[in-house]
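Bear in mind that the values in this text are calculations on the coordinates, not laboratory data. Quantities reported herein were computed from a predicted structural model and do not represent experimental measurements. Cβ atoms are built from the backbone, for glycine too; each structure is taken alone.
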Structure 1
Amino acid sequence: MDDAFYTDLELELTGSGRRSELAGTVTSTAACSGPWSPELQHGGPPNALLVLVAERLAGAVADRPDLVAVRTAAEFLGPVPVADLRIGARVSRLSRTAVLVEAELGTSGRSCLQARIWLLAPGEALSQDEPQTPFDPATLPPFQFDAPGFERFGYARQLDWRMLSGSPFQAGPAAAWIRPVSPLVAGNQLSGLQRAALLADSASGISAELSWDDWSFANVDLDLHLFRIGAGDWLLVDAVTRLGAGVALTQSRLADQAGDVGAGLQTLLVRPR
């Protein structure tokens, strides 16, 4: 499949310097639909979209095309519908080496998702790690989300899944190599943090500790940190979920074919279906 997650992205830049803002609209497609309802988006695409918007704003304001988005802290204020959406972003901090952008996605009537994204200027490489032999995820068999109830899970069908361990339909930790087969927005090349946001929100799903039939475990946030920008299309999401009393926490290790690139955290609201 090659349908984009979003179409008709239109953004307008206003203001200047620290007063700069981006505002616009976008149309979400069925490729965004998540596991709980075909009318509601999976968390990955909207988070990746806000990273894209933050990168565009920061690049325009700081006049530095080398800025790298390395962290996003996102909060779901409500479900994100598969619909026409409005976008807003503003600069919260601006310096020669760092920009903090606050971005928001919502409908005409309410805010659905907010995120704070840090972008930093690159510097000298400090790692002394020995290079690893790259692993080819394509040697693993493809995994299909063909269980009953997942027929209209548009997001899952826009990605190439290769399970390294565990399974989304078996309780316990799991690790999956994932790559998108559809663009986030037509003509847009995914950045490292865009790719991480698009794919790492799946961590709570692949490492589910409860039955999909009996429980809902939607994340209310997504916190991603990158210390290295991954190379290539593949991202390893190595995840574990820990259950509490109506709340759970998913932790994920993120890696590309050469080694670790960062980590993710998700807080889950757990309820019987």
Structure 2
Amino acid sequence: MKTFLGITRERVFSPGRVADDAAILHLVAERLRADGHAVTVIDGDDAHWPEVGADTVVFTMCQGDRALERLADWEAAGVRVVNRPDGILNCQRHRTVPLLTAAALPVPPSLLVTTAAEPAWPGWATAGVWVKRGDVHATEPADVVFAPERAAAGAALRGFYDRGIARAVLQQHAPGVVLKFYAVTDRFFFCVPPADAGLPGPDVLARVRDLGARAARALRVEVYGGDCVVAADHQVSLIDLNDWPSYAACRVDAATAIAACVLPPNSAREQ
């Protein structure tokens, strides 16, 4: 029997999705308990966390600086943490853009900018840009907006600055069909097409799965989801990758895969 600690995402990072985010984590806990393991779940917003030893496995949806510092200390002491703290940080866009670029993955041209001043307008922005906050995933609609021209992009950046968001990303618009996917390293993949389109063929789905897996390796996350665009010529590009989404569209199967992922190798099932 192993000992596990699950930690829910802080509410500030789950606006409108607190129940969905908590549901997947609690379902993972249920799967582990069903296999005979001891599992405790705590709230990421709790001021006091329990002490854990190196024999405890932590699975967490936290994203805040204070939580990640605690998790990094645990990991440094030998605790297995899923997703690992540096992987969660790598999913912040100011890290994601250079890491995915260095990995030579098909990502639309993107420019990291400060929100304190209007940046030079990139030459590739002929069809407008997506303006995205440069740290965590979107917590409200204004965090990811399309700007058809420079003035609109400047307004979006000023909005970020006024909210205390120091960095942003300008990303070239990638025309095509957006596919949302959910995955667990080497164990699970589920793709959701837009409401007005069906799933593409198996060859395209295989490329989406492979691209997501390559991006996850570059960012060092095991439990992840994201968005790809399939162009008219069936080329696939990645426009976002996030650590531990809610898996609302595939929660039951995803929880089984996540539970297997966090279980250390060679751990015997409790009989």
Ranked on mean projected area of the Cα convex hull in nm², which label among 1, 2 comes first with the largest value?
2
Output the label of whichever structure in 1, 2 has the greatest value of FRET efficiency 1/(1 + (r/R0)^6) of positions 7 and 63 (r between Cβ atoms, R0 = 30 Å, to 0.05).
2
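For which of 1, 2 does FRET efficiency 1/(1 + (r/R0)^6) of positions 39 and 135 (r between Cβ atoms, R0 = 35 Å, to 0.05), calculated from the coordinates, equal 0.70?
The correct label is 2.
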Figure out for me which of the structures 1, 2 the number 1.6 belongs to, where distance in nm of label points 7 Å out along Cα→Cβ at positions 231 and 255 was derived from the coordinates.
1
Supply the structure label, taken from 1, 2, corresponding to helix-only ellipticity at 222 nm (-39500 (n - 2.57) for each DSSP H run of 4 or more, over all residues; to 500) with the calculated value -10000.
2
